[in-house]
Structure I
């Protein structure tokens, strides 16, 4: 069956997260978005775990659904951990996603983690031991678990981060690297950027929302064709099976808040070339710039831009529907006008947001919504967008081009069978 999976989310027990991030709201918004498999997030938090055990019932092999509900969204047990430690004279800050096949496995993981620190103070707890020890701890519980480096290129908290990461998976995880089968590319990078590293050819590139509020679900996701079971999904990811792993759903990477280099307080946003021209220093305050994802990829790249590995999994860029609506109405994303239009276009019609953005044929789009909206969605599918890159914690801005005669973005897969909106 076709599965749209968003495996990295947070609960209301994580800092800076909406109070609505509980299993009921997550399931509701996953359904609205068109997601049929979502991570629980935060299974390490004791209060949230108690709620999950109360609210969820087994639905398939290793997956769960809401009890006494008609909602058809399945849950996978997931969480995110932060490891902050010193290694070779440098402070490392690594975030990893964990998946687990059962509540029994979760209890064992939590019991082992509780020996190293508290689990109850935040949904994403922090530990002082290193990342390879985390992998060993999890694998000792069950080899059906997965450890996936989260938002792998973010400057401050990731495996490849410019400020606190490593230059390779092997440097970070050492002998435990054999258990790292996937990385999460994050909002500020997309697959073509990651394809530039030959060392990642064996690694499956996955994408998730890292949602802190229900409406952010599905802004990135994974589309699979396999059985709705924990074992089938994990196997599809581990083996990088591009017959069963159909594609990832991606932000335009420029929208991510660490794509370019820069200084937020000084309002300086630089491409890697501009950063080199300024020797990595802010021209306003003279301090080192925060080096973003594009620059970091350039530093570690072993291939030229544009090369597609033989076993690459395709992808599709999108602009979230509310952002398209806000662009059309020339108002903020969270305004009454946008919320009203979203309700009328998605909720009232019972059509999922991802179907609208990715799948509904152009003529049908124009039949069910105003031409301006339909044309904007079509432009987004074809990459006809204006990009203002994010930097140093500031989200970028992606807007559809108003001039429909602008040249379409060329698909990297065009030579392999045409452009169907996959970039």
Structure II
């Protein structure tokens, strides 16, 4: 593959870097002051102030493949990767550009699988940044890493579906602007195929019977106003027209959603690791211990060098996975996607950990943002699917590939 970025990507990189320097980094204190205040469950004013500026700069909906609904998008996965990395340097920045999870994955889902009516009602306001959304899949009572375990009941009743069950870790559902949930449950639990029992339906927030029970903190962070909510559904009734794609297609939609939307996390993880390395180098040169700067200590230099190697290695693997997705499709590139889902957050965790160590006790405080970054990266090892699931898939694919190679060689030898 050619690692050279396209002319359009380079131009967008310049604009994005300039925007981050002018508007994002100088306003970080303002952002955190709001989300730590008693108004933290309200929309963040600085984000709302910056959205029109991002739109005016042409830095809006960059994640979405070419679509008549989002003329500013149309980038390939490979084109988007370096831009997503830049946005990922500040955890709250992606929302400024309307490129934050779970909205990106939900918009892609609606664009790909929604009806024209569903797109008008929900996709268009999401693309405009007027509303937020949540994706409800994980359940507290089952191991949700296996999507076939999902137990939420979605039962047909005349012209409606009636939904019963409980979801948790519903990221984004805490935001007062969250207007729509994409909900996965079972419409046909007795179907012979375990992968044809699930469906996805659109449930407007505030529908009678929907009750937000609590927010779930992550290592003590409530992530307001985004939030990760536990939500109960009791006899929730929605029109049958709210189903996505059709009954029994939920697993298919889930698999389709897992590609681009979740490779974005890997791209942002690289941005987080890069920023942690910058902080580590800065702190190491400013602090003196035992008669010399921390940067002159052998172990610090070793960790800085290792961090650079790890970040660049991960970046090239992410770019390769993005290129494979663009050229051969998500299904064929599933091994490469699984590999970076394991690699990127683990790499970022190690780099952030080393940065925390250089900062000493300050590293575990909120003064430098490292503790928050560490908590976020640790959760990605679940949010993107457990490492164990990805490693299992990688191993199965590798065994199959090696078996195919061995058979081909044996056949050639025998011929």
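No value in this document is a laboratory result; all are computed from the given coordinates. None of these values were measured; they are calculated from a predicted model. Cβ atoms are built from the backbone, for glycine too; each structure is taken alone.
Once Kirkwood radius over Cα pairs in Å, for residues 186-385 alone is calculated for all of I, II, which comes out largest?
On the way: I: 19.1; II: 19.9.
For this comparison of Kirkwood radius over Cα pairs in Å, for residues 186-385 alone, the top structure is II.
When FRET efficiency 1/(1 + (r/R0)^6) of positions 74 and 146 (r between Cβ atoms, R0 = 41 Å, to 0.05) is computed for each of I, II, the one that comes out at 1.00 is I.
In terms of FRET efficiency 1/(1 + (r/R0)^6) of positions 242 and 266 (r between Cβ atoms, R0 = 30 Å, to 0.05), which of structures I, II is highest? Walk me through the numbers before you get to the answer.
Working: I: 0.10; II: 0.40.
If we compare FRET efficiency 1/(1 + (r/R0)^6) of positions 242 and 266 (r between Cβ atoms, R0 = 30 Å, to 0.05) over I, II, the biggest value is for II.
The maximum of FRET efficiency 1/(1 + (r/R0)^6) of positions 210 and 394 (r between Cβ atoms, R0 = 30 Å, to 0.05) over structures I, II, that is, the highest value, falls on I.
For mean projected area of the Cα convex hull in nm², which structure out of I, II has the highest calculated value?
On the way: I: 20.4; II: 24.0.
That would be structure II.
As an exercise: FRET efficiency 1/(1 + (r/R0)^6) of positions 34 and 314 (r between Cβ atoms, R0 = 30 Å, to 0.05), calculated from one structure in I, II, equals 0.95. Which structure is it?
Working: I: 0.95; II: 0.40.
This figure was derived from I.
So helix-only ellipticity at 222 nm (-39500 (n - 2.57) for each DSSP H run of 4 or more, over all residues; to 500), computed for just one structure, reads -15500; which one of I, II is that? For helix-only ellipticity at 222 nm (-39500 (n - 2.57) for each DSSP H run of 4 or more, over all residues; to 500), the value -15500 is produced by structure II.
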